[in-house]
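Novice: Just below sit the structures, each encoded as structure tokens.
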Structure P
Amino acid sequence: MALGAVVAVRAQAPQDPSALLDAAVGDFERGRIDESVAKFNQLVAAAPRAMPQLWQRGIALYYAGRYDDCRKQFEAHRTVNPDDVENAAWHFLCVARAESPARARTALLPVGPDGRVPMREVLELFRGKMTIDQVMAAAGTSLSGQFYGHLYVGLYHEATGDNARARTALETAANERFRSAGGYMHMVARVHVARLGRPGSPAR
């Protein structure tokens, strides 16, 4: 088949949402943030009803510096996942970047019962009603609790301007021993740490 014909056929073929999701996640994992966002946006165009489910898109938008779009993604995700503290935490991070931590605190999304350790304490930290030490004490000794504690303590430190402590906590969260416990969010921690120090990056 001639090259021009191949291009024409591909242009007419519907985009596969699953393939777009895999490609968007793959780009994100490789640190290709703009390309990842572009593929997530193609996915939304191809399957608009999927948009509220795409919390991964919200995280990519955060790292792309598109904080208003990031905020809207997590507000949409709350309509399908109202009990997830992580959703409220990332919404906080978006608003803190776009406006201020104080404004992010007042705009913090309401959350239902999230039984994961130490998510309830993480929420109280972001509300300004609990300390870092209390969060890490609640995290206990499990790999999962320690991973999520370090990850969200680090992100909170960064959002509130303590970059040195943020780096320490996030580098801990990105450690290989937490790979199985953190899953997708461990990948996020690794991408974040890889971006530390880059001009214009949220991770600085």
Structure Q
Amino acid sequence: MIRILIIDDHPIVRRGIKSLLSNHMDFEVVGEAGTVSAAFELIQQLTPDVVLLDIRLPGESGLDLLNKINTFDTKVLILTSFDDEDHVLAALRGGAHGFILKNVSDEMLCGAIRTIYQGGRVLSPQVTEQLTAEAEKPSFNEYDLSIEELRILRLLIEGASNDQMAADLYMSVASIKRKLRHIFTKLNVQNRAQAAAVIVQRNLI
């Protein structure tokens, strides 16, 4: 029996997943939660075999929870709507055993749970395609900008504040400030306005 904890901030989503899993004799949903703090308490109490974890949660994100439960003997399967490279890589680096999207088939979700329970790794086809597409994009060798830095620059062009960037990219404000300084150094500029000018002139995004 695979003991499963569902973590998602939408009750209707949790109910839907629980109903689906209840049709399989080898699954037992032992609990559900909608926040990181509630989830962490349940993981400590219930020690589930597999945690189905959404990224976007109120307050802290699912990625924050990953950092808290690395010492537990629990497999984590990210089940989310966010398929960009930064989220995927952050989740895998944080210890997730799989990353699939909420639009996968019921069969793939159940298969993914069984696979990571047995020690395997799983990426949904859409996520694999996304990572492949990102890897095949031409690199911006002139400035050696990473995909993450380009996303920050795109938000900069849109007029996002440091706080907004941090929220959109699931980073701390301190990290955003540090990355912006690094970007400015690469672009050989002093401030946001100069960076924006270089972006437009060089058509970087």
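What follows draws every value from the coordinates through simple rules; no lab data is involved. What you see is a predicted model; the values in this text were computed from it and never measured. Cβ atoms are built from the backbone, for glycine too; each structure is taken alone.
Novice: Thinking only about mean count of other Cβ atoms within 10 Å over residues 147-154, which of P, Q has the largest value?
Specialist: P
Novice: Have a look at P, Q and say which one yields -20500 for helix-only ellipticity at 222 nm (-39500 (n - 2.57) for each DSSP H run of 4 or more, over all residues; to 500), as calculated.
Specialist: Details: P: -20500; Q: -15500.
Clearly, the read-out refers to P.
Novice: Something else now. Please state which of the structures P, Q yields 2.7 when distance in nm of label points 7 Å out along Cα→Cβ at positions 19 and 35 is computed from it.
Specialist: Numbers: P: 1.7; Q: 2.7.
The structure behind it is Q.
Novice: Matching task: 19.3, 61 is the computed value of Rg and Dmax of the Cα atoms in Å. Pick the structure from P, Q.
Specialist: Of the options listed, only Q reproduces it.
Novice: If mean count of other Cβ atoms within 10 Å over residues 59-66 is calculated from each of P, Q, which structure is the one that comes out at 22.8? Write down the numbers at each step before the final one.
Specialist: Working: P: 22.8; Q: 19.2.
Source structure: P.
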